[in-house]
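Engineer: Structures incoming, each one as structure tokens.
None of the figures in this text is laboratory data; all of them are computed from the coordinates on show. Computed from a prediction, not measured in an experiment: that's the story for all the values here. Cβ atoms are built from the backbone, for glycine too; each structure is taken alone.
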Structure I
Amino acid sequence: MSIANDHARLTRRLQRFLLCVAALGLIAAQIYGGWRCSAGFLLGAIASWWNFRNLHNIVNALGTANSTGGLGAAAWILFRFIVLVLGAFVMLRFTQISVYAAFTGLFVSVGAVILEAIFELTYER
């Protein structure tokens, strides 16, 4: 097996784990706190997925001929942080969506990585 093939399989599994953790968290948020918590969790899970995709693209772009280098990646990370903070401010100020649930949703990718680690440890070949 090639490294590129392993990387593609890993990425697909992580995306599936992300979807599963987000779905289970969304159900739990709906049961626990109603629409305010589930909407917040959904926004956080979407931001977590967006962060995963952006980091994946940055890592894939590193070392390529048309890469912007470390400065471009740092600027993109700063931009994402600013968007996250502005989104939290808008949620706090203008909506009834639960900010705590949104921040909990941001950890969906962490849960997916933990599940992937358990998968790798269990089914190591």
Structure II
Amino acid sequence: MKIKTNAEYKNALHKVYRIMNKGEKNITDAEAKQAEKFAKAIEDYEDTVLKIMPLPATINSIVQEKIAEMDITQNQLAKMLGINKTKLSLILNSKRPPDVKFLKSVHEKLGVDGNFILESL
């Protein structure tokens, strides 16, 4: 499958969202394969036509994005994660490596994918 127009791109996105909104446990194998096929076509269209380049993602950048998304302060996030605000600041400014407690909290409280966390270490 190859997406050639913006309308086809939007249609493919809509189909993938519709399947994904059912939840992983509620989709059939055929739907999962269809979503994968559309996702590959979407990625190809974004790379070749829209020229959307993936941004380098780090734990720090994801957490900063979550702070902005949730419209909270670092102090509020530190309380939410159950860590000291100084420790959070040091981690976000790359002056201290994230420890297991921080990474576990980021996964559990902010919903950051565990695989991403492991791959970024």
Structure III
Amino acid sequence: MGVILHITKRENWEEAKLRKVYRGDTLVSEGFIHCSTPKQVIKVANALFRARKGLVLLCIDTAKVQSEIRYEGTGTELYPHIYGSLNIDAVIKVLDFEPRKDGTFTLPKEIANTRAPDRIKGSANN
């Protein structure tokens, strides 16, 4: 099992659970849902979400994703993109993702304390 991560507002996730599918903010405008690997997510969070509250981190099992996942980018850094909606049963864990007092983010202990960051235990019932 491989795990990729997606940052979103808690209310967006709550709505997705009701609809049984997650579309994200960029699926319509860009054609895919932006994701990150566990090694990339803090850099992305600090660059694009600094000081934003009410966020959650979706931990996604790549083997369960029904839409195509492509690793794309410029240079040597490739980011996972989901080309289509995300079936919510692929989300194996939902973590609160709040910034520190200075507005920056740190890797949640559920990911940071794991020897292999691609093996995150838990459930998406948050």
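Engineer: Where is relative contact order in percent (Cα under 8 Å, 6 or more apart) largest, in which of I, II, III?
Structural biologist: If we compare relative contact order in percent (Cα under 8 Å, 6 or more apart) over I, II, III, the biggest value is for I.
Engineer: Taking helix-only ellipticity at 222 nm (-39500 (n - 2.57) for each DSSP H run of 4 or more, over all residues; to 500) from the coordinates of each of I, II, III, which one would give -5000?
Structural biologist: Considering all the candidates, the number was obtained from III.
Engineer: For distance in nm of label points 7 Å out along Cα→Cβ at positions 47 and 79, which of the structures I, II, III scores highest?
Structural biologist: II
Engineer: With log10 I(q)/I(0) by the Debye sum over Cα atoms at q = 0.14, 0.24, 0.25 Å⁻¹, for residues 39-94 alone derived from the coordinates and found to be -0.53, -0.89, -0.94, which of I, II, III does the value describe? List each step's numbers first, then the result.
Structural biologist: Details: I: -0.46, -0.95, -1.00; II: -0.53, -0.89, -0.94; III: -0.47, -1.13, -1.16.
The correct label is II.
Engineer: I've got another one for you. Upon calculation of mean count of other Cβ atoms within 10 Å over residues 23-30 from the atomic coordinates, which of the structures I, II, III produces 13.2?
Structural biologist: So the calculation was done on III.
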